[in-house]
Structure formats: C-alpha cells, structure tokens
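We did not get these values from a lab; they are worked out from the coordinates using the rules stated. Since the model is a prediction, treat every value here as computed from it, not as a measurement. Cβ atoms are built from the backbone, for glycine too; each structure is taken alone.
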Structure P
Amino acid sequence: MEQTVALIYDFDGTLAPGNMQEYDFIPAVGKSNKEFWTDANVLAETQDADPVLAYMARMIQEAQSKGLSLRREAFQESGRNIRYYKGVKEWFSRMNAYAAERGIRLLHYVNSSGMKEIIEGTSIAHEFKHIYACSFLYNVDGIAFWPAVAVNYTNKTQFIFKINKGVESVYDTRMVNQYMEENLRPVPFKRMIYVGDGMTDIPCMKLVKNYGGHSIAVYNPDDKGKRKEMNTLIRDNRVNFVCAADYSDGSEMDTVVKSIMDKIAADLRLEQLEASEYKK
C-alpha cells in the first residue's frame, strides 16, 4: 500500500536566495533592501511588535505611498521574478519519481514567513500540495488592507501539526486539536522531511526531528563560511543534516533526501512484515 511522505520547505533562503520582497517589491518602492528591512525592524522594536506583522505593515505603507497596486494579482506578479537555487525547477519531478518507485506518495509543502501571494506567482507554485505563509486580508475592491496570516518562527510549528492531521485551513482550529489515532494520521511525523535555512526554522526542524522525522538545514552555496556556522545545529541536536542549497541531480541534498526516502521505504516494509507475522 502506498504511504505518504511530506517534504516541507521554508522558502526564502531555502529554495531561493534572499527574501522574496527583494526581487521586485522593494525596488519598486524605491528602497534598498537594507533600508526596507531596517525600517520594518525599527517599527517592530519601537512598538514592541511582531517583526513579521511589522514588515507586512511596511509593505502596505510603502505601496500606498508610491501608488503601487495592493491587489493579490500584483503580489503574484512579483513572484514571477524570483530566481531559485540550482536544480530547484527539476527537483520536484525527480523526487516524485524516485519516491513512486519505492511505493511512496511524496507531497511537497511550503511553510514560510514570506508572502503566500508572492509564492503563488512563482513558476514552482503548482508543485506544492499547500502553501502555508503570510497573507493579507482584501477589501470588497480586492485591495490588501490588513494581515490575514502572519507566520513567525514559533507559530510555524502549528502547520507541522496541520500537515500531520491533513488540515489545510488556517482558520480551522477544531480538527487540528481533535484527538486522532497515530495510525490514522495522513502524514505521521516520522514520514516528514523538513528543509529550512536557519534560525527561524529551528523550532520546526527540532520538532520534526524529535518526533522521528528528518530535518535538513541548508545554506547558500556561495557563502563558504556558512556551513561551519550551520554545523552547530547538528551538535545541538536540532537537525539531522546540513547541506548546500543545491538541488541538482547528484548533489549532497539530492543524495540525503533520496537516502531518507530509502530508509522510510525500508521501515515501511519492515512494518508490513511485522504485521503479517502478528497475524499468523
């Protein structure tokens, strides 16, 4: 019987270099990356606010001051300009095929503090079963006016539990908190692979690892000194692996994820053998 495995990705710094607002939105408002993020962080600090809510507020303020569109379609258009790490575009079909050969149904998810609307506009959006990310509320004219969802480094963990129980709705708090037998959950934690790029992903990476899944910390291959820094996550027992964000065939990342799927497939076969022995 085919079993489901979830590959869960952060987006910024994980699948694409930098922050998604830096490709199109920030240049359009006439700011440098440093200016925009400094303004957002100062706003958060002076108001003692959540940094994610602060950057979302700055996006609305900056767009309004420059007369830019705040429609969903305008944010989606920004996503078309995002550049990915090496091998990302081909990654999904290759991993899906590898999983299928081992009797695994592989599902891909995004769990990001970036903007859902921008991710929806990317060329890889169709690869994801669901995108959990920040988003705006829109008025009757279709104009963004307030945050609908703000995903920070701690509340990111709620979406791991939603994936575990097959809940895609952000609004729904009933099903995710309802008791469900472990063997009835659509994606057990031990069949999760979490991929993130650093500090904001640590709670999720630690959670997945502690529950028997696998966590991978990735870094920009152009930043040669980053691997040594990221290795502390292994020493601190927060992740299983550290890899360069190179998703091409034969890369370290490619080898690690395929090996994890091999292990999951072997574990599933053993479980089936044990179950058949029990029935004798």
Structure Q
Amino acid sequence: MTTAQSEVRTISVAHSPDSDDAFMFYGLATNKLDTGNLKFEHTLKDIQTLNEDAKDGVYDVTAVSFHAYAYISDKYALLPHGASIGDKYGPIVVSREPLDSEDIGNMKIAVPGEMTSAFLALKLFNPDFEHVVVPFDEIIDEVKRGRVDAGLLIHEGQLFYKEVGLDKVLDLGEWWFEKTGLPLPMGGNAIKRELGEELMQDVSKYLKQSIEFSLDNREDALAYAMQFARDMSPELADRFVAMWVNNLTLDYGERGREGVRRLLQEGYEKGIIPHQVEVEFIG
C-alpha cells in the first residue's frame, strides 16, 4: 500500500432517499468532485431512522431534523450547507373538508414523526392536538379515508394535495414567517465534533462544492435525483427540488441560522424540548 493510499480517510455520510437530498449530494455520490484524500461512503435511510441513528452517533455526517438536533448537539455540530429551509412556506396541515386552523387543538392529526421539525412547529402553533405517527407517504391516504381529522404533510405531498381533493388548513411556513419574519428550518446536515476542526472544515467545503456542482449541472443532477423521486413526474420533482434546494441551502445566512436558533429556543420555552440547545455551525 502506498503512502497516499494509507492516508485516505473514509467519511460516512447518511441522508434521506429524497430527490432534494439526492440532488444536493449528486457531485459527491457520483465522484464528480476531487475530494483529495477523503472518500465519502453514502447510506440512504428515511429521516426518522436517521434521527434515531444520530442519537447513537452512527455516521460522521448525517441529515437530521432540526428538532432532533436538540438531542444530539453534544455530539454533532451543524454544517452551514445543505439545509432544507422554507422561506414563507413549509409543512402543510390538510383535511378532507374545510377546517379552521383555530380548531387544530381539537383535531386528531397524522404526523410523520415526533422528532420531525414539522411536528415541533405544529406543537408551537397549538400543543393541544391529538396525534398519531404515520409514515409520511401514507398520511394523505389516512386523511382521505377519514381515519384522522387532518394530516401534517412534508415532502412532495405539499405540492399535490389539492389534486387529490384535500384542503389546506395551515401552512406552517407562512405562519412562522408572520410570527417571526424568519424562514422555517426543517432539516440540515450535522457532523461529528470528534472529527476535529480541520476535518470538519474540509467536509464542509466539499459539501458546498457538491451543491454548487448540482446547481451548475441542474439537468444532470435532476436526472440522477429522479431515481429517488417516488414516482413523481420530472416536472413535479423539479418543483420539489426548487422548493428545498435554494439560496439558503447553499448557505444558511444569518436569517437561516437565526431561524434554527429561534425554533429550538421556542421549543424549549414552550416545554416541548426539555433543555436549552447550544446551536453550533461550522464556519
């Protein structure tokens, strides 16, 4: 083995099999970038599983819901690139028939997971609703069949719920912006603190390059992402990627960072998160 080969460092990276994540990681996952002596090994799992794995420190770099970050901030810092942040839009509460958002406290709502940021935001809006955890891609069916009063939609369901006859009760991103003037952060990429400052900075640099590469080669990156698009049409996948891969994805900026801090602080103040969270960004 040569000296150069012996110095190769493998970084384990985990993200969701969603078209927006696939789009962002296109450059790294397909070895389009020169990453020096770093080798990135990719694992794809649903976000709820990644949230649980992060508690055990399974991966060097992992996608994570910001709500879940509250429980791993001792082990992980946040990378400044690759976040899903909605500016004046976000998860949507939908119902079979028109309902008033003021009545959410009396509803039974299907939610995609208790550690999701969508759930945290809904609890901040009104903590009194009854909930049942349902896989995110089954929530629309639960609502249509009348098994719940409403459903909390994340991912592509936000784009086509009207086409299947459902009504919007509340857009949490709109509500959050009206309340705070800030974008609503959903998820980001966290990196193990034990890697050390220099290595964390290198990983951050290559993740940013991957996002830039995808944006510069949008057609190719979107074609790659389509294999993870859960039967979405190319047009719908393009709209979905455009929603969640934006200027705040390339870098949070101060508004994005403040959105994360505010979301977690309000979660603590309302008693949803049991402790204050120290939010640390790399770079």
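What the table below lists for this structure:
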{"item": "Source structure (of P, Q) for Kirkwood radius over Cα pairs in Å, for residues 41-192 alone, computed value 17.5", "result": "P"}
{"item": "Parent structure of the calculated result 49, 40, 21, given that Cα extents along the principal axes in Å, for residues 129-232 alone is the read-out and P, Q the choices", "result": "P"}
{"item": "Structure with the greatest value (metric relative contact order in percent (Cα under 8 Å, 6 or more apart), set P, Q)", "result": "Q"}
{"item": "For helix-only ellipticity at 222 nm (-39500 (n - 2.57) for each DSSP H run of 4 or more, over all residues; to 500) computed as -11000, the structure of P, Q it came from", "result": "Q"}
{"item": "Ranking P, Q by distance in nm of label points 7 Å out along Cα→Cβ at positions 241 and 257, the structure that comes out highest", "result": "Q"}
{"item": "Structure with the greatest value (metric percent of Cα pairs over 15 Å apart, for residues 105-176 alone, set P, Q)", "result": "P"}
{"item": "With mean count of other Cβ atoms within 10 Å over residues 57-64 derived as 18.2, matching label from P, Q", "result": "P"}
